[in-house]
Structure 1
Amino acid sequence: MEALLGKTLEELQEIAISIGLQKFAGKQLAQWLYVQRVCSIDEMTNISLKGREALKAHYTVGRHAPVREAVSVDGTRKYLFAVGEQFIESVYIPEEDRATLCVSTQAGCKMGCKFCMTGTLGFHGQLSAAEILNQIFYFDDLSNLVFMGEGEPMDNLDNVLRSLEIMTAEYGCAWSPKRITVSTVGVPAMKRFLDESECHLAVSMHNAFAAERAQIMPAEKMMSITEVVALLKHYDWSHQRRVSFEYICWHGQNDSIRHAKELLRLLKGLPCRINLIRFHAGVEDIKNERRFPASDEKQMEWFRDYLTQNGLTTTIRRSRGEDILAACGMLVNSLTR
């Protein structure tokens, strides 16, 4: 059966009319789905019994609990969700004043970044808006969302934009788009995202030199980092909306003065920030005899300070959940094993 979760207000109104209800019942359905967050049609008590039976003949809510959970020593939690015959993982990151969910948008990933364990899964399908929202709706205390789990969000943009609309619309969850960040390696569909959404953007950069980046990120050949930055410079980032660049640091490969200067040159004039990320040596790294040796803390601090002192706001992002394979680039559906 088709899921009601992930339907827009207009679509819910059409569904209501199609089963013999008044158009206003569509707004009632949205209230039950996105505000009350019901798990069954039977809970929609202001819909007539006849209407509920008609709905159940063709639709289900589309809510499913995760099938497994892992808890890190630092409090991070990883959840395994079933999506059809596939599985995906989401990561819940609690902090003192906030709780962030790292959301998956695809089962696996087709981008093939050489350093990312998730890429070793291959690509197994797009997640529907219902499957994206189902991850989010399992939690009732979230303050922020980052679309940085399995998959490339811009490669499933229709469903990602639909999810964002429902999260931010008045008929939906009414979140501010400033509570949501969507990541990308940089693909042409990014322009549509920039035009149709007000959510923050995070670009996985990892090297400012196009030729060096292409060796580790095949997507560079689809849309170069130079083209990505040039496009971003056409948008206004001087107010609340933000763009950031994710930058995993590898010893002797992208953490030198040469790389720092190229970052400053490339991003000159673009209001943005750099998030430096400590590399998490995973199974694939070990198999490849550590082709990607992590930068040490001292070098990362130097890199951060050099960029910041030269006008580019830079932070070192604290790793969470590494012991349960929940940190950046480590989602490989390990909970299925």
Structure 2
Amino acid sequence: MKVGAQDKKKMMYWLVLGRRIEEKITVLFKEGRLRGHHHPGIGIEGIHVGTCYGLSREDDYVVPSHRGKLPELMMGVELRYLMAGYYNRREGLGGGRVPTGSHMYGDMKKHVIPGTGIIGSLIPVATGAGLGLKLKHERGVVVAFFGDGAANRGDFHEGINMAAAFKLPVLFVLTNNKYSISVPVEEATGLERLSTRAAGYGIPGKTLDGSDVLGIYHEAGKAIKRAREGKGPTLLECMWHRWTGHSISDADIYRTDKERKEGERHCPVATFKKQLISEGLLTAKEYEDIEQQAAETIEGAIQYSEQECTDPDPADILRGVYDEAGL
């Protein structure tokens, strides 16, 4: 799958937007303009862009994890709608009823399957969505994102086993940042590569460099094509480095300074920018324009959330629980 210059520039924009969103949200929390919780996704952008760029907004579905916002945005969710959810506004994702803006929401109109606060719980949900697509003879594929901690839960094994047995159109993307909150992956499993578990289910599994956007794009493309052809799921383990603690309330005292800096040495944004410039596909001015466009989009979403949206009414707590007919 050859990627043209324009597609590479679009990928660059998504990478920059994802990074600046994460940085801005962290600042907003520190300033007290946001309340709740947040799991920074700085460093994971390459995995999301590489995986989602080849998806169809009309046919495919994503099951996001608690870290990073690009899967939702790349499926068509407006940033202002997502940001208003962080502000717990009635007009935002979750309608102001979500205890944290970082996850536990979805938008089925945009094919974003709603999340929960239980790690790993959406892996079998993705399998169920894949089963639904197969039973309805639709061509869509479901992409499920989850971390290395979720890969040690029963949800992982049961969900992937069923998807493999029924040859369901699901791509399982394991975003391995080497820590389940504060527990190193080597202390939680005896495997060197979690992707080797795929062999136990009879499906393809591969470990990838999470900073290699195009490498992930090509491997995800193969897996998506395989799923569309009715050949079943694939497990892709994408290695990356968290730049921060598990969440904004995590002091990150369990990692060494060297580990904390590892993410910066494998930055997907800087790596891709350098690659495009070296190929003569991106100029310094074009990159500045991308940064400006991302900044304006983010600022517009913040202004919408702070100035145009409303707080939820207490009665909203029952909205969506019962149907309008009262049945």
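What follows draws every value from the coordinates through simple rules; no lab data is involved. From a predicted model like this one, the values you see are computed outputs, not experimental measurements. Cβ atoms are built from the backbone, for glycine too; each structure is taken alone.
Of note:
- Read-out relative contact order in percent (Cα under 8 Å, 6 or more apart), computed value 15, structure in 1, 2: 1
- For mean count of other Cβ atoms within 10 Å over residues 181-188 computed as 13.4, the structure of 1, 2 it came from: 2
- Identity of the structure behind 13.6 (criterion: mean count of other Cβ atoms within 10 Å over residues 133-140, calculated), options 1, 2: 2
- Comparison across structures 1, 2 (criterion: distance in nm of label points 7 Å out along Cα→Cβ at positions 69 and 293) gives the highest value for 1.
- Computed -8000 for helix-only ellipticity at 222 nm (-39500 (n - 2.57) for each DSSP H run of 4 or more, over all residues; to 500) - originating structure among 1, 2: 1
- Which entry (1, 2) yields the derived value 1.05 for Cα Rg over 2.2 N^0.38 Å: 1
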